[in-house]
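What follows is a group of structures, each given as structure tokens.
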Structure I
Amino acid sequence: MADLYHDRFVTCTDDAIVIRWYYLWGSRRIPYTTIRSASRVDMTRLKGRLRIWGTSNPRYWASLDPDRPTKEAALILDTGGAVRAFITPADVQAVEDIIKQRAGLSGIPHAGTSPYV
């Protein structure tokens, strides 16, 4: 099985998105079938860009990404749990397209500015 997308911290396989260094002890695998919704957000210095890992907001969890301060956009994945995954793939549009297709979402809205993470 070939990966549909792969960068340093995010991999999209045929059936799931794998986020490396989501937890202190390793990766998180999110099957596309569990993704209820997703949104694309723009990051600012105070809203996402300076958060390398973790959160100050208990509703979101930012996976490890030392390059996040150089990025402009992020994806927020809602799987129905209390905490939503906040990811910043190198190619946000490519991952957005894969999630939309594989999760059967009609679209991924641009939700404006990122929440405090």
Structure II
Amino acid sequence: MARGSRPGERRGGRKPGDANKVTGEVRKALSLVYQGKVAQLAKWIQETADGFDAIHFLSDGTECHYLERNPSKAAELMVRIAEYFVPKLAATQLTGQDGEKLAVTVNISGVREKEQAPNNGKTG
């Protein structure tokens, strides 16, 4: 007698759509770590935008302090972090039947004759 499953027959394992336990545990752990850093993260982004004291040493050993500002980097950080809190939208392409171009017809009703612009070839 043949051993194994018939084509399409499932005999065990995770059901389709069930989460992997290890992945779920790792996500929970990382979530707790990140939740503990939210206040610091906001401070770090603000410092990046407003500037922070940067130290630079000249060739003769002289120490120079200057304020290093980078608002564009702060904005980039905000966008990158948002990806983890706001779901990304998938691009969707609409097509007609069998992948043909989609035909769209728009009917406008409820406009009185006086409100319609005269159609003498000119706009405006």
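No lab work stands behind these numbers, since they all come straight from the coordinates. All values derive from a computational prediction rather than experimental measurement. Cβ atoms are built from the backbone, for glycine too; each structure is taken alone.
Okay, here's what the table says:
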quantity	calculated
Entry that produces -11500 once helix-only ellipticity at 222 nm (-39500 (n - 2.57) for each DSSP H run of 4 or more, over all residues; to 500) is calculated, selected from I, II	II
Structure with the greatest value (metric mean count of other Cβ atoms within 10 Å over residues 75-82, set I, II)	I
Highest-scoring label, criterion being mean count of other Cβ atoms within 10 Å over residues 51-58, among I, II	I
Origin of the derived value 0.97 (Rg/Rh (Cα atoms, Kirkwood Rh), for residues 3-66 alone; candidates I, II)	I
Top of I, II by distance in nm of label points 7 Å out along Cα→Cβ at positions 11 and 83, largest first	II
Top of I, II by relative contact order in percent (Cα under 8 Å, 6 or more apart), largest first	I
Read-out FRET efficiency 1/(1 + (r/R0)^6) of positions 35 and 107 (r between Cβ atoms, R0 = 30 Å, to 0.05), computed value 1.00, structure in I, II	I
With log10 I(q)/I(0) by the Debye sum over Cα atoms at q = 0.11, 0.21 Å⁻¹ derived as -0.30, -1.21, matching label from I, II	I
At a computed 2.1 (distance in nm of label points 7 Å out along Cα→Cβ at positions 27 and 43), which of I, II	I
With FRET efficiency 1/(1 + (r/R0)^6) of positions 19 and 59 (r between Cβ atoms, R0 = 30 Å, to 0.05) derived as 0.00, matching label from I, II	II
